[in-house]
Each structure stands twice: as structure tokens, then as C-alpha cells.
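Below you'll find the structures, each written out as C-alpha cells.
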Structure P
Amino acid sequence: MDQLNFIVTGSSGYIGSNFIQQYPKSFILKKDKKGTISISQDGSTIQTVSGPCVLIHLATYFSLEEDDKDLIREANLDYGREVLNFVENLDLKKIVYTNSMYNFYEQDKERESYYTKTKKQFSNFLNDYCEKNSISFEEIYLDNTYGNIDKRKKVIPLIIKNIINEKSNPLKNPDNLINLMHVNDVVEKLQIAAKNKESRVSYFVNKKSIQIGSIFEYLFEYKKTQKSNENKLIFHENEYINIKNFVIDYEDIEIKEISNGLLETYLEYAKMFSNIRILSK
């Protein structure tokens, strides 16, 4: 049997870059500033990909701002259609698409946002496209990710940077809940999905949400004592709404415990900041 080729969009994003790091022989599909789509492997542009392929479509533009509607539409709808036109002559066996758990948030701001609507709209488009072309389709719903050095303006990096720099708790609403999955677990889920021949919908989220203020308290105490006090972390039941057949299936993935994942992430940032200070002397 021919080797299965992974074709990845969104390789410069957080999940995409971590996927490429772990599966460096993947093919990267991207569009340049002139609007030209190309495909590359190991840094070299190629003309085509031989053998069976799976498209892992991670490219997206996230924003809840009304002024960003054009950017959201271009990334979440228009670019996806351009990608399908680009790969139409390849031996495409499956498409793996990441959707957002914002679809099931209680808060209207997230659930009814233009971002969420475009993710759902393109999901419907992909489902029809795959049925028409006899291609397997897997849709994976994700919530918040964290882990390896994250350049996004997300709450976990913000908390960690404040603790390292001995600043106060930056959280305006410390009682809010967040659902977290380590990015390495998400990458493993994606490659399992790519190799699975079935069409399916899956929810890849943590079985519990966590109070974000307790994350600050947990890591702040670790910095002071160098001991992990997991009792500082406050967990709650998830509060998603309107989900049909909501089953969390981790398959054979050994999901990283939140306490361990947060601590590993903190230590990685601490090491990075220490190296920066040494170089700046």
C-alpha cells in the first residue's frame, strides 16, 4: 500500500506548526501575498503529490470583532474553496477539518459570532463536497489549546508571563471557566483521524473545565514553593449546550493531565525567559 501523504493548511498557526514539527514530512499548502497557492515539502516547492492524500485543513482566522469580517470570510470560507480547487486532481482520500466548540457555548457573543458561523458554514460545504466526491470527511470540534511556546494572545501564556515577571494576577474575570487540551494531544488526534478511513464527527475536549483564576494560583504557588499542589486547581462540569450525541472519545491517546501540562508549560516558558536574560547581559 502506498504511503499516506498529509497535506496541511494553516501550518504557520499554533496547531499547524506543532503538527509540522512532529510530522516534518507533511506537505504544506499555503497562499502567498500575491494570492498564489503552492505546495511544499522540506522547504522546497513541488508541483504535485503522488499517492493517496489526506487534507488536514487547519487554516482559519479567529476574531470576534465586527471589523474583521472580511478577513474571517476570506480565511474561513474563500480560502477553503481555493484549497479544494487546488487539490482536486490529487488522490484525495479524506479531509480532516477542525471546527470550534464555540458552536455550543452558552454565551451569545461566541456562539453567534461571525467567526463561528463561518466555521459552521464551511463545515456544511465540506460535508456536501465530500459526499459528492466520495471522500471521507472527519470533523473535529476543539476548544482551547495550550502547551508548547504559544505566541498567540491567549490566557495561559499571559498568566505564565505575569508569574515569571513577578506581576499581579492579570485576569479580570478569574471565576470564568476554560476547557483546555494540550496541543500535543490535538496533534496526535489529527494524525489518528487522518489514518482512519471513516467519516465521523468527534469532540476533542477535556472532560472537565477549569476555573482560570485557579490556574494562576496553582502556578504562582509552584513558583514560590517548587511543589505542585493540584488542590489549587478548581474543576467544573462542562457547560456546553445544544450538542447532539456529545461523546468525548480519546481513542488510545493518553491525555496529558492538566496539572502536569500546565507545569510543563510554565517550566518551558521559565527556561526561555532565563535564556533571554542570559543573552541580554
Structure Q
Amino acid sequence: MKKLFFRWILLVVAISGITSAYAQRQTGVWVSNDAELLLTDKVMMYFEKQSDDCVNVTLIVNDVTKESVKFSKDSVIRGDIPTDFNFEFTSDKNVKVNGRKLIKAEEFEMCEPYDMPIATDKKSIGKRLSEWRLGTIIEFDETTKDIYVEVNTPKNMFLYYILKDTNYYYLRAARIENVNEGSLFCQNIRLMQQPATSGEFTLYFSPRNKQNVMGKIDINLDAFNPDACYSDPNGGIYWSYTSHTPNQIVLNGCDGDTYYINRRLKSHNYVQEWIKHTN
């Protein structure tokens, strides 16, 4: 794990000129009102609000890809990371990216693969929902350049998903809170282009991003309904528990979707990184 992280640091240094010693021991989530940064051993994902009509997203996946997306109301352009991209740790809690100051909002630890505990009864659902999602999934097609990078931490969920042929883009950062009744999912950044099906185009970057990410999520337990998906006035989406087995939890999603959250085992090679669970 340490070797992978050292290789990631060398990659980022080559791109952005990191010189700070703080970079060698950092994983976590950093935020400001106009930027958000995720770092794991293998992944850097960075969202930067240029204006109300434009957000830049930078992605580095060690040994896989280095790229960026300029997501604006007029166009969505995928390309190389800008040459003037720069990155500097100023302390163990602060980082400066492209001149923007971000503060650490979440600290987490990477860990070795392990067999996650089973769901024993309804009282275990909240903990299992929190733990079973943790980690990094990376899928990249060298031929089509389709990419799927999902990173779930104890408090946040990040996604970088592009299907080139259909011009599909879904890039987001979200908070997550889990209880025995289900999950409350709150997107603070949502960039969606889906021309082939729903026609959705969404460009949303919360004006209170720092507060959203660092603050506490208030859950209304009465909003959970196993027969329906509920969206609250603040943009939170309630995914309600419907059933479970020892190795799977079923949630009622939106628009007729059903979400299956499966227990992860150390033999599951599709999980490229493992993140330590904290209560």
C-alpha cells in the first residue's frame, strides 16, 4: 500500500510540482466553497468551480489515467490536465490547489483487504451500509476510453463516470449517512449529461460546499419509506431499507430503481482499494 502511494506522489509531483513533505502522509477529503479534493493511495479527484456556469474536474488514477473535464453550460470537454495545474500542502490540515485554499474535512485510513462482517439483524443495517460501500472501484477501457471511478469513504461518495460513445457524463461528490432505516444521500456537487436517455443536463455546485461537507447531516427518520423514494427540500434523497440477507442489503431507490448493497470479501478483486471502517 505504501509503495502504491509513493508512486502516486511521484506522478502528482511530475504534473503539479508538489514539494511539501506533508504530501507523503495524506489521504482524505479537503473542501472550500468553490473546490473539493479527494486523495487516496491511488486516486486524486478534484472539483473546482470556475463560475456558476463552469466546473473543472481533474482526475489522476495511478497507472491508469491523468485527465480533466471542463463541464460548462455550453459544452463538456474532456482532455489533458492543464499545464498550469498546481498543488501544494501548506500544513497537515490545509492544501492549496490552483491558488485556492482548502481545509481537511475528512480523514480516513487505507487498509488491507478483509472479509467484511455479515448483516445479522435489522439493528446491524446502519453499520453494514456504512462499511460495505467503502473502498475504490476503478474500471477503464483503453480502447473506448470509457471510465468508472468510484470512491466511497465513511462520510463521502465520489464518482467519475464517462461513456464516450453516448457522451454520458456523471461526475459527483456527495455526503452519505446511514442508519438502520436506510441511507440519506446528499449531493453537494452533481455534473450530469445524459443525452441518449433522459436528456438530463445538470450543473450543480453547492454555494455552501464547505458547510455541506463539514457539517452534520440531519436525518428525518419519518422520511424513510420502504415503498417510495423521498427527496427532502434540501436535496437529500432517502433510500429506504426493504430487506436483507447476511450478505446483501436491499434499498428502495428512486425512479423505480432497487439498490443492492453487497458485503465485500478480501477475494473480491474488483475493489482496488480498501478504506478502514470507523464507527
Structure R
Amino acid sequence: MYRFVQTVTALTLCWFPQNVLGQLAPPNQAGVAMGHLHYHVSDVEANTRFWVALGGKANRVGQTMVVTFPDVLVLLTEEASSGGTEGSILNHVAFRVRSLDTVAASGFEFDRSNSFSGVTSIFTPEGERIELFDDSATNLTFTIDDGGIDPVAERHNESLSVPVIAHHLHLYLPEGAVAEAKRWYASHFGGTPGMRWRYDAVDLPGINFNFSSRPEVGVPTRGRMLDHIGLEVTNLKAFCQVLEDQGVMLDQPYRTGELGVATAVLTDPWGTTIVLTEGLRDF
């Protein structure tokens, strides 16, 4: 069994305080929503302090620290990695905050964008870059390809109602792969295709996937500091069957844990490992 699936399975064997896992976004019509980000770090405590200072709530579950944000769980386990997200297919994670001034007051040092107001980067204790946007940023807007309005995706065009929330995952792809990646994520996960500012994007409840092309191909995520991303899926067994019928190969087939939390694992065609879960939102 993959180590990251072992971690998710271990989480199901422990009791979570009320509201620790209750903040995932409602699923889309395909049954999919953002679930978790799983980081392999050398110092769990230092990284926990970082994520809590950003606004998360931490609870230790066995050997894993779970930091809860609206729409996403950040999992931290002590394990070696081959590097950060930069240099991998999944270049960086971005969060949206109500106020960068509030974040600065929490002690973060900013690496501000020279091009845009309301945009900055902060770095974890191990050098992992996290991009931040506040409501003054002008490059947050999301427009749907067909010109329509989706009430879930429309959140990107509205003021933030909470202090901090997950915003996007930015994949840096080989040249010529952006259109196919956009189609792949939209079709397999029921995402809404559009543009996040100048970037091709697919929106899912709780997260926006952004796609850019780069001459240098990044390495797969597995074994990097951000080892994988997780999507929470309703009726996962049937969902996995649909994926397989569509030609998607699962690295680990559907299976259930002792308390009924189900998992499956796949890797997108460009090297992003995705753990599918069902049941984390119920704990």
C-alpha cells in the first residue's frame, strides 16, 4: 500500500474533534470537491506553527498533523522529500486571505510581487513557497469559457467572507499540454473550464486548477514535499469505475478502510499524484 494511503487510512482510525473535518466544500454534480494537501516535512512542529499562524486549526492524529482550513485539510507527516513544489509539475499552492496586513501582523515576511498589488509569497520553514492574494488583487477573477455563470466558481469574483481560504493549484506543464490538461481535469472531475485571469483553469468546489506551459518539464509530485493532492468524492466506488471506463489507470484501486473511509489513487498524465477519498468530510 502506498505510504500516503496508509496515512489517510490511519486518520480514519482516530476520533476527530467536531469541526476538524467539517469544512470541505460541498461536491459538484460529479460528486467531487477539494480534499487535502499532503506535505512530507522534516519538522512537523515548525511547519504546524506556520500553517496555524496563517489561520488553520491543528490537531495531531497519530503521526500526522492535520491543519484545517475552509475547503482543505493540510496533512503534515515527518518524511524525507526530494524537493519542494518548484521544479515539479505542481509548481505552487495559493491561498486567498482577507487582508495581507493581517497576515503580516502574524509575523510573516513577504516576498511581494513586483507586478501586482495584493499579491505576495510566504515561505514555510523548509522553503516551500505559498502564494497569497487579498481582495485588492486584480488577477483573481475567473471567467467561464462558455460565458455563463456558475454559482460556485463565482466565489472568485466576490469579496472573501472568511479570513483565509484555499484558492488554486498551479501546474507547470510541457509546452503544448495546457489545452489537454484543461480538458482532462474538466471531463474527469466535472470541473468548470475557464480562465483565472490569463491562465487556463478548471474550477472545482474548494480549489481552482491553473495551467501554464514551461520549456523545462517538472518532475512528478510523488516524493516531493507536496507529495500529492486529495479530492473528496461522493460514491467513490462508482466514480472509480467511470474513470476506468474512460481509460484512466488507477495506481491503487478502490478500497475501504476499517471505519468505511474509502481511497483510490491515480496519477494525472503529467505526474500529479491524486488521492481520492470518500468519508473524510463525515468525521
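Which one of P, Q, R has Cα Rg over 2.2 N^0.38 Å, as calculated from the coordinates, equal to 0.93? Please list the in-between numbers first.
Values: P: 1.06; Q: 0.99; R: 0.93.
Structure of origin is R.
Please state which of the structures P, Q, R yields -11500 when helix-only ellipticity at 222 nm (-39500 (n - 2.57) for each DSSP H run of 4 or more, over all residues; to 500) is computed from it. Show your work: numbers first, answer last.
On the way: P: -11500; Q: -3000; R: -5000.
The read-out comes from structure P.
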Checklist entry - When distance in nm of label points 7 Å out along Cα→Cβ at positions 36 and 252 is calculated, the result is 4.3; to which of the structures P, Q, R does this value belong? => result P
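Any read-out appearing in this document is the output of simple, stated calculations on the displayed coordinates, not a laboratory observation. Predicted model, so just to flag it, every value in this text is computed and none were measured. Cβ atoms are built from the backbone, for glycine too; each structure is taken alone.
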